[in-house]
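Listed after this line are the structures, all set down as structure tokens.
Derivation of every value follows stated rules applied to the coordinates shown; laboratory data play no part. Predicted model, so just to flag it, every value in this text is computed and none were measured. Cβ atoms are built from the backbone, for glycine too; each structure is taken alone.
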Structure P
Amino acid sequence: MSIPNEKGRYSYADYLSWDDGERLELIDGEVFNMSPAPSRRHQQVLRELSTIFSVFLRGKECEVFFAPFDVRLLAENKQDDEITHVVQPDLSVVCDQGKLDDKGCNGAPDMIVEILSPSSVKLDRWKKYQLYEKAGVKEYWLVDPINESVEIHLLIGEQYQFQGVYTKEDSIAVRILAGFEFGLDQIFV
């Protein structure tokens with residue numbers, strides 16, 4: 001079955017039936033097409049972040065995953081046809097191995113990183129921000145590859161608290177991973 005053209009609310013069961021090879025996400029049952037492919041700069045930043053996180057997490061309980069990797073949010077104890085939030089964050093850190101299955105992650109990762117693209121700014125800064133906050137993602141980073149900056153939000157209680165914007169000259173700590181700090185000059189090369 002191909003992706004429906006009409007507007008409507010869709011579920012993870014629908015999502016699994018679409019075979020057009022496009023990267024799609026569902027937020028509150030609404031389909032978001034992630035095409036076209038990310039820019040070269042986006043992919044360079046993702047590569048460097050993935051490498052830094054992978055090296056740090058090697059042999060530890062938490063794991064890092066990068067897109068395409070399905071994350072089913074607000075999905076605990078739900079059947080596929082009841083799940084209406086499926087995203088593919090650029091980078092996800094999952095520390096609860098019980099959330100991982102062959103389909104990806106069922107529940108909120110501990111951390112999500114989205115690398116901004118001109119076509120994704122509104123989605124990442126508004127819809128996904130609200131969804132990740134509601135789902136309980138503990139740490140959310142918005143990486144701007146053009147301005148070489150990282151904006152950090154931490155979940156305090158049930159709301160995100162803005163932690164600041166950091167640039168290429170700064171070092172930042174991953175709050176959910178004790179002892180993990182690196183210079184942003186390592187990702188904005």
Structure Q
Amino acid sequence: MMVARRIAVVGTSGSGKTTLSRRIGAAIGLPVIELDAINWQAGWHDLNQNEPEEFKRRVAAATAPESWVSDGNYALVRPLILARATEVVWLDYDRPLVMARVIRRSFSRAIWKTELWPGTGNVEQFRNWLSPDHPIRWAWSTHARRRTQYAEMGQALAAEVTVHHLRHPRDAEALIATLRTEAGQSAADPLAG
């Protein structure tokens with residue numbers, strides 16, 4: 001019988017939450033909940049800001065099952081997720097690594113006009129890079145604050161759930177290997193890159 005696992009992956013913007021969540025989900029056979037995909041609707045309509053009750057309703061429905069992996073930083077729904085989580089993975093990577101990742105990701109998305117969430121039509125555009133809300137600027141300006149917030153959150157949660165504090169990508173590799181071993185899965189990681 002499979003043990004219920006509800007793993008919340010958190011960290012500053014651009015730290016690799018979605019990628020790690022997908023890798024964990026694939027490694028141990030859990031569905032993945034991408035909070036950005038729930039939040040961002042067609043035309044960049046932001047449920048978190050414009051329809052907060054609907055956003056909370058959708059996240060509550062997504063996290064109702066017994067097992068999942070979620071990724072995201074939305075303060076509005078954080079209590080819903082943490083109340084159900086059995087584990088928290090905190091990606092606490094240094095700013096240079098985060099910035100390299102978010103710049104590379106944003107550039108690639110803008111060049112290839114990649115639709116960010118299927119069916120929304122939302123694509124990244126270079127003209128938005130100067131916006132204070134753009135992921136590059138947001139990752140830079142919120143890095144220190146998020147690090148402090150998640151350190152406090154990790155300390156508060158440590159008595160209730162398992163908190164995995166990852167300081168380097170090699171820590172993520174070790175965590176995936178450990179989770180896979182605990183779940184009795186094979187060593188293959190189809191999403192490793």
Structure R
Amino acid sequence: MKERTATIQRNTLETQIEVKINLDGTGKSHFETGVPFLEHMLDQVARHGIIDLEIIAKGDLHIDAHHTVEDIGITLGQAFSKALGDKKGLCRYGHAYVPLDEALSRVVIDFSGRAGLEFHVNFPRAKIGEFEVDLFQEFFQGFANHALVTLHIDNLRGRNAHHIAETVFKAFGRAVRMAVEFEPRMHNMMPSTKGSL
């Protein structure tokens with residue numbers, strides 16, 4: 001089986017980012033982004049998605065974390081797109097429900113070749129520590145636009161903002177894991193009646 005890995009670099013006047021990914025990894029991760037809470041969430045994606053993920057980012061954090069978080073999402077999406085290749089034999093769809101105490105979130109993903117995000121997560125406060133929760137939507141929008149996925153993210157219940165965020169990212173990791181697996185009966189077929197994704 002072809003190795004499903006990618007290394008993507010993105011350099012702008014606002015950020016310099018490198019993402020390395022192995023879709024058939026063991027859940028190892030390494031991050032140097034200057035945004036600790038995002039790193040905690042990305043660790044959930046690596047662990048629950050069983051992918052190896054390394055992200056090194058330098059951004060204009062003296063302004064705020066917006067550009068860094070968004071551009072990490074963009075670069076991660078590009079890495080997924082490259083690592084997946086032509087998508088033949090791919091399950092394509094993935095979904096997961098994840099609870100954490102009172103919080104419950106659902107993520108559904110389709111590696112459709114079409115970018116789309118439905119993000120329905122209402123946080124009870126504007127920040128978790130120093131992290132502005134509005135940036136989560138920017139991260140996922142960047143990912144969806146550049147991985148070319150249809151992505152639905154719904155928090156179904158929750159009171160604690162940290163719990164809500166963690167259920168979203170764990171569910172995202174597990175949904176991705178399901179979607180990027182190979183369907184044995186598909187062999188080398190494209191998972192679309194159009195013949196391409």
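From P, Q, R, which structure was mean count of other Cβ atoms within 10 Å over residues 106-113 = 13.1 calculated on? Write down the numbers at each step before the final one.
Working: P: 24.0; Q: 13.1; R: 20.5.
Derived from Q, not from the others.
Out of P, Q, R, which structure matches -11500 when helix-only ellipticity at 222 nm (-39500 (n - 2.57) for each DSSP H run of 4 or more, over all residues; to 500) is calculated? Can you show the working numbers first?
Details: P: -5000; Q: -15000; R: -11500.
It was calculated from structure R.
With mean count of other Cβ atoms within 10 Å over residues 74-81 coming out at 23.9, pick the structure among P, Q, R it was computed from. Mind showing how you got there, number by number?
Values: P: 13.4; Q: 17.0; R: 23.9.
Traced to structure R.
Name the one structure among P, Q, R that distance in nm of label points 7 Å out along Cα→Cβ at positions 10 and 138 of 1.2 was derived from.
Numbers: P: 3.3; Q: 1.7; R: 1.2.
Checking each candidate, the match is R.
Out of P, Q, R, which structure matches 32 when relative contact order in percent (Cα under 8 Å, 6 or more apart) is calculated?
Answer for the origin of the read-out: Q.
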